[in-house]
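Structures incoming, each one as structure tokens.
Values quoted throughout were computed directly from the atomic coordinates according to the rules given, and no laboratory measurement underlies them. What you see is a predicted model, and the numbers here were worked out from it, not measured in a lab. Cβ atoms are built from the backbone, for glycine too; each structure is taken alone.
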Structure 1
């Protein structure tokens, strides 16, 4: 009997190990992100606002990281690819730190709305988007003022900061919009991969946010730091900042993150999502 009991225990342990090692199916990934989205939608506006402020501030590390690499690396053909690793720094802090970044919300908070597309849910998603984006921009302007008018960063970095900012905001409305679409897709893809990535989350964020910079794509929040850096110094007008950069890039990120990636992701799980939700809720 003891042998049978030991064998049964070993079989159960093996089965548990297999289940833990098995890859998450798309419908399970959907459920993980949907639940995260529901938690975000349930948070108070105060929590969302201050988390968004923190994200707007910390995303500046992406711009600062690029500027540091550009300033101190030798002027060689390979410098471009290496300096863009600096762009990943802010995203690593913000995403692993659980801060509210607008472009993450273009997938996380949309999934609950797709499962329950009522007017109240849509209104809450719109409110969260507006609140988080506004907080991200406020944080970006705060850190831009710090960079521009204090000795918080070395003077040697300022030329690189200016070059990066002028490039990011000088593409023109249409090009900025088109370059923002891949960035929106990539950020949404990161959110989709993280539940499966687990211990490799750091590398997923590092590689794919590096791809945004190396591909010369545009991101509305990181770009807002660059936009604000020029605005507060009078090097960029308000009208061009809003209509040639901010709104087109915002639209492109939303198209990439929500219209393209999220709807495609929803399409592959929509036939399975309700049964799995019912099962997980114990119905």
Structure 2
């Protein structure tokens, strides 16, 4: 009996050892490095001094605020993806073509998307050329060179690219919903908005939770490529984010300990949201089993 209890752990032991080696040890070294500093070529323990330094850095606090601002993209993406998925589910004319068109941006490399939109939104770019040609010169702005417009422009590109993933997720779930639910509600006199509020959203609740958490993690720790390719954190520090701050601290200013401290903080925040997603998924599984 005791051997049977141990046997499952023996099967997962090799995979667990690989995970600890690939992820566990680097994380341990990262935490240790965040508590040290280099003096005369040697590592010295300084406790939480590195964390105190970064919280006193105005550029770091600005980067955190920008990541928080990027979270505005999350409800926009969720609502837009839900609305588009519902339209596709109703099989509007050409819905299969629209489905492919909406999902295609998500498949494109971020570097390619960033470069293309950099040419579109620069002061002498394609968008301003079109606006000038249409006699709308007053709308031809310096989209990426303005401290006020650079971050909103970046947010537009992120929403355009990442939204397609939500559309496909929602549409896939809707395809498994029994159409009899909608037919019965229509017979009872439910209008379009009532159908979505009372049937579509409850049926998609778990998928909406998943996409929301994934989008939050993306805004906090997966926007480096967008920023690096399109703006480099500029103009000034108008689009500085925590990932770019880590990169600059580590490889441009050679402050590895400060970069490690910020990395630990970012890891903790994203880890909280990942565990939140796992909790919500387990809760949904339990509710479905009880239901």
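What to note about this one:
- Source structure of the calculated read-out (helix-only ellipticity at 222 nm (-39500 (n - 2.57) for each DSSP H run of 4 or more, over all residues; to 500), -22000) within 1, 2: 2.
- Which of 1, 2 yields 0.70 [FRET efficiency 1/(1 + (r/R0)^6) of positions 77 and 205 (r between Cβ atoms, R0 = 30 Å, to 0.05), calculated]: 1
- Origin of the derived value 19.3 (mean projected area of the Cα convex hull in nm²; candidates 1, 2): 1
- Between structures 1, 2, the calculation of FRET efficiency 1/(1 + (r/R0)^6) of positions 93 and 125 (r between Cβ atoms, R0 = 25 Å, to 0.05) yields its largest number for 1.
- Identity of the structure behind 53 (criterion: percent of Cα pairs over 19 Å apart, for residues 157-236 alone, calculated), options 1, 2: 2
- Structure from which 0.45 was derived, FRET efficiency 1/(1 + (r/R0)^6) of positions 61 and 133 (r between Cβ atoms, R0 = 41 Å, to 0.05), options 1, 2: 2
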